[in-house]
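Chemist: Next come the structures, one after another.
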Structure 1
Amino acid sequence: MSRIVAADDSRLQEGIYFRKEDRTGSCYRLLVLNINPDTSRAKAKAAIAIVWAMLEELKQGVVTELRAADGSVSVGVPHGNLKCLLGFGARLFDRYPDLSRPNELKRLGDQPSPFPSLHWSADADRDAGEGELALQFTADTELAVARAVVEVWMLIKSQRLPFEIVTFHSGFNRDDRRGWLGFHDGISNIEYDQRRRALEVVRRDPPLPPDPDWMLGGTYMGFLRLTVDLEAWRRLKREEQEILVGRDKLTGCPIESIDQAMHPVPLAGCPFANRARSAEYKNAPLPPHGQELLSASHIQRANLNRHRGPMTDDDNRIFRQGYEFVEPLRGGQLRLGLNFVSFQRNLMHLTNILRTPGWLGNANFGGPAVTQPGEPRGIDLVELMSGGYYAVPPKGDPFPGAAIF
């Protein structure tokens, strides 16, 4: 069901940078919370409202600790353009089964292998990504997102709020617009004028199951914390990498074909003068007949401008925001990867991409399911360290989604 609406009437929460004028926050935190056992719905609602009110002040540079004795504000702090987003996980609806639950909102962590080609990391490396509540913080500075986490923690302590911090995940945006693999990243994201339609929950036409009324105007968030095997990737030759990705590593130009010597051939005329963001650059052309290896590249598999059987582009578009991370391990090792954050009007749009053969259902990253001698093979490059699905209701008072309590 489609509709045309003005961009400024959106009730989508902050932290979803879907408008053309939006500038994505450089720093990222996802704070995961659970509600203490035996907490009533009324007490949970009141506690969430207290946290949300504090965060609304923090966005203005108001810190509780720096208020005057009479409660007035005489000293402010740089707010760093802090944006706050609240999501409800499947566990919240398990806790309070009489809440109106979205149909597709399920626990990701309950599944031994949630996706055919994207598996959980070893148990020792896994981390919690699912909880009853999620607070996403994005900002221009590391201080702003870290302070938001700390102030929530201290508020829970000082007011004995019925919450337990499960974990938080950190990330950042790269100003070089590349990923850990060295390639340009995010080139093929949805165009600005199409994002809201892909994001926003609207009434569905039968026979599709309806979303609960409280989600209309909101969206759903998929959070996948992915680790990347950079050592394995850098053992590949550059041409092998380019064939698996489907782009030239230096310019980001799409690969148009692979010649008989297995050399990738970039799209003719690219890079285009003064047209670096052109449609030809962002969306690689369909490979010609006989280029099955190129058809299995990552950008061809992940490109939702392709029709895959009965499912169309409109059925499966997602808007993704990536925040990379790096963290130390014992023994002088590092773990690095990507916080893959997607927003979509239906969670099945994300799961379809990761489960359907021809997309990423039969490839961990890129490459054909079956290769011929001498051809570059697919690579098990990515593992799922943590993840979860969240309902992100529209803006509301005293906090988004308060009406369901």
Structure 2
Amino acid sequence: MAGTERAPISLVLFIGLTIAATGGPLALAALYEVNVLGDAYRSAGLVGLLGPMLFVPALVVWLRYSEEITQAGGLYSFVEAAAGQRVAQVQAGLWILSYGLYLVYTVAYLAYDLLPAMFPWLLRFRPELQLLIPVVLAAVVLLPVRRCLTVIAASAVGQLGLVGVLIVISVRHLGAPAASLVGHGQRLDVGIAGANAALLFICASLPLFLAAEVRGGSPAVRRGLLTGWLIVAAMTAVAMVPLATAAPSILSASVPGVAVADAAGLPVPAAAIGIGVAVSVAGVIAAEFLALSRLLHTMIRQPVGRVSRVLAAVFVAGSAASLADPQRVYADLLKPSLIALWLAQLMVFAVYPRFVARRRRLRVADLALSTGACALMLFGLYSTSVNQLGT
């Protein structure tokens, strides 16, 4: 069962998990990042660069924590070391609420919205998909941990390949205008789009909950997290550039990446990208499951294997229960899930100066990192209340 095999995770598998968890990359390039553009679409390339740049403080704070802490508690262990157990329990409660809801409503989104939008013939099979998807995912995450991560890493490699295909198709069909890297129209629109793009990287923290199982300890964890994030950030930024010349019909499509391939007259790559986007979203669900199992293992002090089996049963049952009104499940659970997520991450970044002060003299750079990361999370709270953007 997931986690009962305690053999160390290799750096390669950890990088694969990080790539899959960060978005995943194909969902970012073909769906989510396009959706944040709004009126800033003519500056798509600039938005693609701003997103990673604005996310750097958050990433660096995680890396700094990870210099000393590589425990199954992940972010909970960070907060505990900085502010004590009671504060950490509040943070963990918010985090569990956020991702517990995510597991259920994202399955509904896959079955009732995303897959039928890409493949209309699936419309009549939506209830079956709602039951099948969590069962398949549960089977994957309950594999021995190295086998599970091998599947996830393989999906990550496939996603990167399809992002490359999407980039080639987009450049040939839409061009790669240098003007895409320049601000057009209202600077506020570009800034908001860039900040929303930055928020899409938030799930890159999920691999930290498996840090205790990574061969090589803290140096490997930090190297793997940084490497995986950089790969995703770079490829998705490049994929954004051609969108500055995309037609409104592409930008407003259910899955813009698929729409680009369709517009270019390439139905086979379009179908492959569509399937890949679904796999990309499912990969994030799997990463969240693994992270939740490690956090619950830390908090209730039960074996990871036992926790994983119970969590899988709850996941499958919750998805089945949502069949009563799956589309309302997504609409009703999205906002509270995201609000809980931004609050949980805000706590991680807000207590970072205290973590540093307990170990060495606090510097201006430490305060700047904390402030930058907290500002992004506060923007996330605002953006969720206005737009309800997905992660």
Structure 3
Amino acid sequence: MRASAELVDRVFRRESGRATASLIRVLGDFDLAEDAVQEAFLVAMQVWPERGLPDNAGAWITTTARNKAIDRLRRERRGTEKLEELSALEPPPPEPDDLELEEAAVIPDDRLRLIFTCCHPALAPEARVALTLRSLGGLSTPEIARAFLVSETTMAQRLVRAKRKIKAANIPYEVPAGHELPDRLDSVLASLYLIFNEGYSATSDAALVRRELCGEAIRLAGTLARLMPDEPEALGLLALLLLQDSRREARVGAGGDLVLLEDQDRSLWDRREIETGLRVLDRGMRLGATGPYLLQAAIAGEHARASNPEDTDWRRIASLYELLLHASPSPVVELNRAVAVAMAEGPQRGLELLDEGELADELAGYQWFWSARADLLRRAGRYVEAAGDYRRAVELAKNPAERRFLEGRLEEVG
């Protein structure tokens, strides 16, 4: 059966991460590994549309890329020992499409080493994200540049600097052990979450949601969860992304405008993603930990379980935010807790929490603080004060869809 160019691209991108990771392990060279995999892609674009997809696409890619790397080393007459290692490189077995987390990671996987290398704390956060999308996500440099609204030249330089840093700092190609793992894992999780958030609430793009980035983040989080099936926070991140992404179709109205959670058409929510997300969340909770990603996923799970806004258990959500505040204290968590308390106990109580301490000063440049405060003032009937806070939120809004929504609310109370 013939394969379309779009199908070839999608399958190759999904399966190429393992080949790239294995070649980097053997060669110790990001560029040579990526070039070999790119050459394999060109062959796939010629062969797969005519012959159909191979039974094990990952094995085909690894074998073809390995042979391309061998040809290049022979042409350049270098790396005799690398040739022997490459020749012995075995292609991987097929990987299931669904999240069979309990059967994962029985064999060490080069992708896990590559994730920790790409997301090493010695690299700048934007470099971690770019390198992860390039090496594991299979995105081209122009695609990553477009996703983060920078020029191709800037993104190419960012990738080159990251690879040089790995070499110069002798960053090991390995999964950290023991006491190093928690800090290093935090860097990995934060990088994947940053990719998702840029797709879910695009900071400067005309569209509110950029699905390709959300999809890549979920795919990479799923890979991490497969490779670390007993790590609660890896499961928590995957559950959180699935549950948030399940609301994607309902977040934007017909005209491209933002629709708040309470106003969304819940029939548009993706029930399959919700069921998978809740299953992953339950597995993470059974491990007995309550890290920040698991707690955020539990909050998203409470929203997902409510068939309508009135059924939302806001007291439970407020208590989860209280736990999150202890696990990962931040002004934004304080803001979200105050909103949850307001939904459970009334807008006046929420306003009291927002006006306590230095929260207003800490979030003075955060549009959602002012829009949340304005909404509570609106609910309390204090329209003049609400209008002032909506104006501040509009001034801070960067995304056009969010700005239109806030301008609409300002008009309501104006």
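FYI, it's all coordinate maths here, none of it is from the lab. Everything quoted here is computed from the prediction, not taken from an experiment. Cβ atoms are built from the backbone, for glycine too; each structure is taken alone.
Chemist: For Cα extents along the principal axes in Å, for residues 258-329 alone, the calculated result is 33, 23, 22, so let me know which of 1, 2, 3 that is.
Modeler: Numbers: 1: 42, 37, 33; 2: 55, 27, 14; 3: 33, 23, 22.
Source structure: 3.
Chemist: Taking distance in nm of label points 7 Å out along Cα→Cβ at positions 34 and 250 as the quantity of interest, name the structure among 1, 2, 3 where it is greatest.
Modeler: Numbers: 1: 5.3; 2: 0.8; 3: 3.9.
Comparing 1, 2, 3 by distance in nm of label points 7 Å out along Cα→Cβ at positions 34 and 250, the maximum is at 1.
Chemist: Determine which structure produced the value 26 for relative contact order in percent (Cα under 8 Å, 6 or more apart), calculated from the coordinates; the candidates are 1, 2, 3.
Modeler: Clearly, the read-out refers to 1.
Chemist: If helix-only ellipticity at 222 nm (-39500 (n - 2.57) for each DSSP H run of 4 or more, over all residues; to 500) comes out at -23500 when worked out from the coordinates, which of 1, 2, 3 was used?
Modeler: Only structure 2 yields this read-out.
Chemist: Hey, another quick one. Which of 1, 2, 3 yields 22.6 for Kirkwood radius over Cα pairs in Å, as computed?
Modeler: It traces back to 1.
Chemist: Moving on to the next point. With distance in nm of label points 7 Å out along Cα→Cβ at positions 154 and 170 coming out at 2.8, pick the structure among 1, 2, 3 it was computed from.
Modeler: It traces back to 2.
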